[in-house]
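Asker: Each structure below appears as C-alpha cells.
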Structure P
Amino acid sequence: MATLSNTISPNRKANLRRYNSGDKGRAAQGRFDELHPGERSAYVAKHYETHPDRLIVKRARDRKQQAARYHANPELMKLKAAESLRRNPETKRSIDHRRRAKLWKAEGTHTKADLKEIWERQDGRCDICKEKCWRGTSPDRSHARKWTIDHIHPISRGGTEWPSNLRGLCLSCNAAKRDRLAIS
C-alpha cells in the first residue's frame, strides 16, 4: 500500500524539511496552529503512539543534536543552563530532590499536579502547626512559613516518592522533624 511518505521523492522530502525548518515554514506552522489549536500536538501524539519505534529514534537523534550543541560551545550551554535554573528555582529544587531520591533508590514518583493537589487539600497550611504557608519565591515573606514537601516516612529510612507518602509542611516544622517518622 502506497503512503504519502512512499510517494514523495527523497529530493522533495529534503526540500520540505528545509522549508519547514526555515522562517517561512515556521510562520506557516504558526498560522496553522492559530487556526487549529491543539491539532498538531494531537497528530504528533497519535503518530508516535502508533509508531513507538520512531519515537525512540527521534529521542536518540535529539540527544545527539543536544550533545553536539553542548560540545560545540560547552561554556555557553553551561551559562544557559545556570540562567534557566536561576530563573526557575522550583525546577532546581525538583531536580535536586529527584537526584537525592535516586541516590536512596526510593520507589515511586510524583508530579507537579500531585503537589498542587496536596497544597489544595491542605488549604496551603502546614500539616503540623496548621499555619498558613506560602509557595514560590518571595523575599518579603517569613522564610519559616515557606511551604515545603515532607516525606511522612523519610526516604533515608526506606520511604517512597509516591504521593501517598507526601505532605506539606512549613519550613520550620520540616526542619524540626528532620528524618524522623511522621509527627502530628
Structure Q
Amino acid sequence: MKNYAFTDTSALRQFLLGQGIPVWNYGVGEAKTLDQLLTEIKHKKCQLSIERDRVVRSVKVVSLNVYQGEKILVEDRQIFVDGRVHRRATRFSLAEKVKYCVETFSEALDRLMWEEMLRLVFCEHVTGSALAPQFEWGESHSYPGIFTHYEFYQNEVFLPEKFILPLVVHESDGKVAHYRWDDR
C-alpha cells in the first residue's frame, strides 16, 4: 500500500479530483479545508492511500477522557479562524493525532496534555489509566468523500475537585475550542 505525500494544495486537489473526491465541499460548513488536510499530511498526523479503489485517510489518535467527580469534560465545538463552527460529536474529552513514524503513543499523549488545557495540570496531581485500543472506519465528516480508518488509544484521567480548567482554549493553529462539563 502506497502512502501519498504532496508538496502543495494544488497537487493534493488534483489527486483528490482524479479519485472523484468532491473537493468543492471542503471549507464549507463544518468541513475542513484542503489546506488543513495538507497540513495534517505534512505534519505526519495522517496518511493517505488508495485501498479498494478509494482514498483512505489513516489516523492514529490518542484520546483522553477527563473526569472530575461525577462530571466528564466534553469538547462542544471548534471555531475556525474564518469563523465557521465545527460541532464536535466525539466521545472523548480531548484527542490528538499521533505523528506517524515520529512519535510514540506516550509522546503523543504528553503533547496532547501540553497543547490542550491540561498543560495547566501537573502530573503528580492526576491519576489515570490507559484502556484497550479501538478501531473505527467510515466516511470523514471533516473531509467529505474520504474514508478514514481511525486507531484510537484511549486514556482516562481523574482530576481533584480543586482544579479549575478553562472551558475556552485558543489552540496553536488559530482555532478556538469550547468545552463543557456533562454528567457522566
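Asker: Once relative contact order in percent (Cα under 8 Å, 6 or more apart) is calculated for all of P, Q, which comes out largest?
Answerer: Going through P, Q one by one, relative contact order in percent (Cα under 8 Å, 6 or more apart) peaks for structure Q.
Asker: Mean count of other Cβ atoms within 10 Å over residues 88-95 computed as 17.5: which structure among P, Q? Don't skip to the answer; put the middle values down first.
Answerer: Values: P: 12.8; Q: 17.5.
This value belongs to structure Q.
Asker: I have 1.4 for distance in nm of label points 7 Å out along Cα→Cβ at positions 8 and 40, calculated from one of the structures P, Q. Which structure is it?
Answerer: P
Asker: Here Cα extents along the principal axes in Å has been calculated and equals 68, 39, 36, so which of P, Q was it run on?
Answerer: Source structure for this number: P.
Asker: Upon calculation of helix-only ellipticity at 222 nm (-39500 (n - 2.57) for each DSSP H run of 4 or more, over all residues; to 500) from the atomic coordinates, which of the structures P, Q produces -5000?
Answerer: Q
Asker: Here distance in nm of label points 7 Å out along Cα→Cβ at positions 48 and 152 was calculated and came to 2.6; which of the structures P, Q was it taken from?
Answerer: Q
No value in this document is a laboratory result; all are computed from the given coordinates. The structure presented is a predicted model; accordingly, all values stated were derived computationally and were not measured. Cβ atoms are built from the backbone, for glycine too; each structure is taken alone.
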